[in-house]
1. One of 1, 2 was used to compute helix-only ellipticity at 222 nm (-39500 (n - 2.57) for each DSSP H run of 4 or more, over all residues; to 500), and the answer was -26000. Which one was it?
2. Please state which of the structures 1, 2 yields 72 when percent of Cα pairs over 15 Å apart is computed from it.
3. Quick one: relative contact order in percent (Cα under 8 Å, 6 or more apart) came out at 21 when computed from one of 1, 2, so which one is it?
Structure 1
C-alpha cells in the first residue's frame, strides 16, 4: 500500500508541475511510475509466499478467540484459563 501512495504522490507532483525529475520526459515518467511496478512485485511475492494467507488466518483466529472470550464472560465463566471470582 505504501508503494501505491508514493506513486500517487509522485504523479500529483509531476502533473502539478511542482517537481521536475529529469529533462527527458520518458525517464521522468519511468521514475514516477516505478512505485506501481514495485507494488505489483510486492503483491505477487506476498501472495506466492503465503504471507497474505497467513495474515488472513491470524486475523480470523484473533476474531474467533475474542468471540469465544465474550461468550464465556456472557455465560459467567470468566476468562478461559483465568482465576474464578469468589
Structure 2
C-alpha cells in the first residue's frame, strides 16, 4: 500500500484500454476508484489538490474536480475544504 500519492501509478491506470471510451473525468474517477479498491492508495492518503493534479496530468482543473466530486459522492474519499 502506498502512503504517498504516485502519479505514475495513476497515469498507467488512465492508459487502460477499458477506460478509453469514457470522458476524461470518468477515466480519472474510475482509475482512482480502482486504485483505492485494490489497496494501492491507502486509507488516509492525502490526494493532491485538484489544481495540482490537473497540472500534473495536463487537464483542466474542472475535470479533476468533477472526478473528486464523484468519488466523494460515492464514499471513496472524504474532502476538507482548504486543505
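1. Working: 1: -26000; 2: -16000.
Of the options listed, only 1 reproduces it.
2. Values: 1: 72; 2: 55.
Traced to structure 1.
3. Details: 1: 21; 2: 32.
Computed on structure 1.
Bear in mind that the values in this text are calculations on the coordinates, not laboratory data. Computed from a predicted model, the values in this text were never measured in an experiment.
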